[in-house]
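Following are the structures in question.
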Structure 1
Amino acid sequence: MAFNYPSPSIQKFFNDEGTFWSITAYFTDPANICSKNISSQPQSNANSLGDRIVIVSDRISVNLPLNESDVNSSFWTRGKCFWTMGRHYWGDVSGQVNAETKVDNFLPFFLMYNNRKLNAFGWVFNADLSSPRYEHPSVKMFKYFTNEVPKEFLDPTMTGILSSMHIYFDKTPRLNFC
């Protein structure tokens, strides 16, 4: 893939399928995926569908914080509020997202909070993925979502067409005002 995507520093978040890479999010404990005892009622027990979000690969798993107060600031960088989306949080495998963040270290997923609750998350890839389900935001748009745009994202020799996808947990994202 162009720009050696995914870079070695973020490959741990993906599954190497041989001829392609995949990334997976679970909305329950992954051990429950084939369980007959899983419930669709979150309050029923700790083994409920929708009681968590876990990014899982064959090398690592990352639990996404459901409450903004639980966000680990050593892993996540608080971004800007974008009305109709929520408060963005971005990740860099080597520290905070800032102007010096390397494209190769930028996490392939992000968080969005509304009223301090996780209302969405998303994928963002330094790759031109052709599905109509992906958006292709201009790097110039990053200033609306991050506090500092990584310089490498402005360098056409480092980035191509970004592909992103937002996954919302509410019916009315247009009412998300952070």
Structure 2
Amino acid sequence: MPIRTMLLTGFFTAFMIISSYLVIPIGVVPHTLQPLMVLLTGIVLGPQYGPLSIMVWILLGCLGLPVFNQGQAGIGMLLGPTGGFIIAFVAAAYIVGILTKQFARQNLIWQTTFSILAMLVLYIIGAVGFMFNFSYFLHKPMTWEKTFALAVAPFLPFDIIKAVVASYLGLKIRKALQASGFTLEK
């Protein structure tokens, strides 16, 4: 891995850590900027280094560094109700990265569509993990409707806004990197 690529991947890991601490207290459930950063990481770093950056963030959290939501840490976070969402961040970064790479149109509408598709996958994996956690660890089975109401619906409007912002910023950053001669694709 070239040193510039390694540094950029590390920067995005650091940005992911920072986004975990930036909490928007809307309603009962706090919102972080993690989904925005996951999408931005995938758009800018692509399908290879975007997920790698997110996996480094997860590894740091599992090793006990306070990098998860609001400074939480430990491998137990992956087994908790939000563990499916943490794991799904890797898939979302990959999906938005591969779609951006394969269909690079430098168009905000297309990029936002790719980001929303990645968010849909994130929600599906996260919701399954949420239901699994409640059923098998907490012994409180949960319906799809209740899971949607608790784990998806409160976040949906804000995550759509985050997808648009990540798409806009991602296109600008990719364009600036390409103009400087920097490329991540092989």
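Laboratory data are not the source of any read-out in this text; all were calculated from the coordinates shown. All figures in this text were calculated on a predicted structure; none of them were measured in a lab. Cβ atoms are built from the backbone, for glycine too; each structure is taken alone.
With helix-only ellipticity at 222 nm (-39500 (n - 2.57) for each DSSP H run of 4 or more, over all residues; to 500) coming out at 0, pick the structure among 1, 2 it was computed from. Value 0 for helix-only ellipticity at 222 nm (-39500 (n - 2.57) for each DSSP H run of 4 or more, over all residues; to 500) corresponds to 1 out of 1, 2. When Cα extents along the principal axes in Å is computed across structures 1, 2, the figure 50, 41, 33 traces back to 1. Out of 1, 2, which one gives 3.7 for distance in nm of label points 7 Å out along Cα→Cβ at positions 4 and 124 as computed from the coordinates? This value belongs to structure 2.
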